[in-house]
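Novice: Following are the structures in question.
Throughout, read-outs are computed from the coordinates displayed, never taken from laboratory work. Predicted, not measured: the structure shown is a model, and the values here were computed from it. Cβ atoms are built from the backbone, for glycine too; each structure is taken alone.
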Structure 1
Amino acid sequence: MSNSAIRVRVRTAGLLTAAAALLVSVASPAEAAPVTLTSGHVDVLDVDYASGALTLDLRDETTGTAVDRAPADVTLNVPVAAKHTNVPSTAPWAFLGTGGTAWILPQSQTSGLLWAGWNTTDVPSGTFKDNKLTFSLTGVTGPAGFSIYTASGGSPTVLFDSGNGLPDTLAVNAGAHTHANWGFDAAGTYKVTFSVSGVLASTGQTVNTGAKTYTFQVTNS
């Protein structure tokens, strides 16, 4: 084989390799950059139903423009400004805090804190039996307890509480947009796992989003 033929063959192989690499880079989606959210509106549990699939992600509206994000790409910051040092240790508040202290993302919008909630407004009415979905808290890892509750007239209604065993479930209407208090009993990193399921009204089949894990960073300084 002549030297010129060898050079042509090597060059052709090199071009094919480069083309293959280009195709791989085009076909592979870019990984989303991790983000930390510190204040503003966020639907931690954002549920959608389309094309036969029930999905769960996080809707970030902290900049005023809604962006759907994968929970794995987001850290939700709970700063020292969320710390309360006068939490009662008796009923009905005994579920919350350690030694009278808890960090709370409040159900009412508060400057400098995340206003955390959930959203099922993108689930068409009538899709699910009784127009209901089931939210399930299936796992919590962290330094202490985690809870979600509402409060009215100084009395709480506990929706989820890792301190009394898991899983915890909550029936939620499709078409709802709700805010609640998100409580953390100590500073540290929490990994909180949720899933959402529903029974299709048309077939009786149960569909599930699968488990999604959310990260909260609770700080003491």
Structure 2
Amino acid sequence: RLTNREYDGDEDSFGPDEHDTVSFVHDRIFLHKALRINYTTYDMRRAQDTINPRIRSDIMLLAPHEDDEDDNANGHPYWYARVIGIFHLNVKHRGFLSKSKSAQRMDVLWIRWFGRDTTAPGGFETCRLHRIGFINHDAPNAFGFLDPKQVLRACHILPCFAYNFTAEYLPPSIARQPEERDMDYVYYYVGMFADRDMLMRYIGGAIGHK
């Protein structure tokens, strides 16, 4: 983000020399309780969602195009995640890639990714909701940090009660709320019918009916 690189969904690695070009002002990170997302509805109206890690924490964003030769890679237009923390920090960036010498505010979401269950296709063709589940904690992309500007809106994620709970995806962790008792549902459904705007996003006539 500091070098104006376009977000493509990949978690890039940076070396110690690149880390040394970034400093946090006063070594501080600020925690926030809620985030408000402004978005445009399918009928060109303005709307707002509130993201709260305690009670309404699931978000959706556009899935970047992938070219890894996986037949299922680009089969769904959205990615889903659960917000664990909302932060902002003031950073200074130096070096030849720096765009500004002054301190810059950066807003950051700490998230836990959902993965799509490709063994149970969903959508209007199959007359089923899309099914997702948390990515195993051993995977390098189980957690991440996200620019809030990438968030489309909040989404409605429903537990699949029939498949019960599991502790396989993540050991005891602060990534869960206390009432979850260190357990996750095995699967979740994506609520495509949460409201009319959400429905239009899956039908294909989102903003401006196009």
Structure 3
Amino acid sequence: MEGQCYPHEYQSILRGSDSPAIHANIPLEKLYDQLCAGVFLNNRTVKYSVEKESQKNCFMMYARGFSIACSDDPSCWKWVTEKDAPSDGVLVEMAELLKVRWLDVRGKFDLSNLSPATTYEAVFVIKLKSSGYGWEVPVNFGVTLPDGTKKEHKVNLKEKPKDQWIEIKAGEVSTSEYKEGQMEVFMYEHSDHWKSGLVLKGVLIRPKNYINK
């Protein structure tokens, strides 16, 4: 590893690693390639990685770690297991919407794990199935910051590509302004009509000018 810019709080974060071979006390030089590739935490509900160019922390929060209204009702949602990426054999759980009126998905993230003095964006990763329906009404996406500030906007999902993973930005947070506390990310649509055919992979939290694609 070049330079002495160590990823923020990486040792503390790695204590939640799912892999017994990855320990917080291993020298960073031996861990760095793995950190850039990503390390699963908390029973594969989170993936921690380091952006190679900037050495800033990134996170993927998977669907199983979210609060999803009616997700325990098999007539409303089903849990599916798929590869995290085509080139990655690791399986993660994703939530597929079967049929609901009340769409409400929320997740919380501890900002103290993000790199300092950085603007981050929170991005929902979803797939809209061509067989889906009920997306005539725009869906609300947003974030609630630690001081209660809420930022949200509407997105017309009916116009988005089908049967492929797409990214929908929820919002941004600056760790110069918010150094700790929890940020909530959310997606909701509460109108009284049925909706179906959305698959939730999770939410990416990454530096706004993300380089390590």
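Novice: Suppose you compute mean projected area of the Cα convex hull in nm² for every structure in 1, 2, 3: which one lands on 12.0?
Specialist: Working: 1: 18.9; 2: 14.0; 3: 12.0.
The read-out comes from structure 3.
Novice: Supply the structure label, taken from 1, 2, 3, corresponding to Cα extents along the principal axes in Å, for residues 105-144 alone with the calculated value 37, 27, 12. Could you put the intermediate results ahead of the total?
Specialist: Values: 1: 37, 27, 12; 2: 44, 26, 9; 3: 42, 17, 16.
Only structure 1 yields this read-out.
Novice: Quick check for you: by FRET efficiency 1/(1 + (r/R0)^6) of positions 57 and 161 (r between Cβ atoms, R0 = 25 Å, to 0.05), which of 1, 2, 3 is greatest?
Specialist: 2
Novice: Okay, moving on. Using the calculated result 2.9 for distance in nm of label points 7 Å out along Cα→Cβ at positions 65 and 113, pick out the matching structure from 1, 2, 3.
Specialist: This figure was derived from 1.
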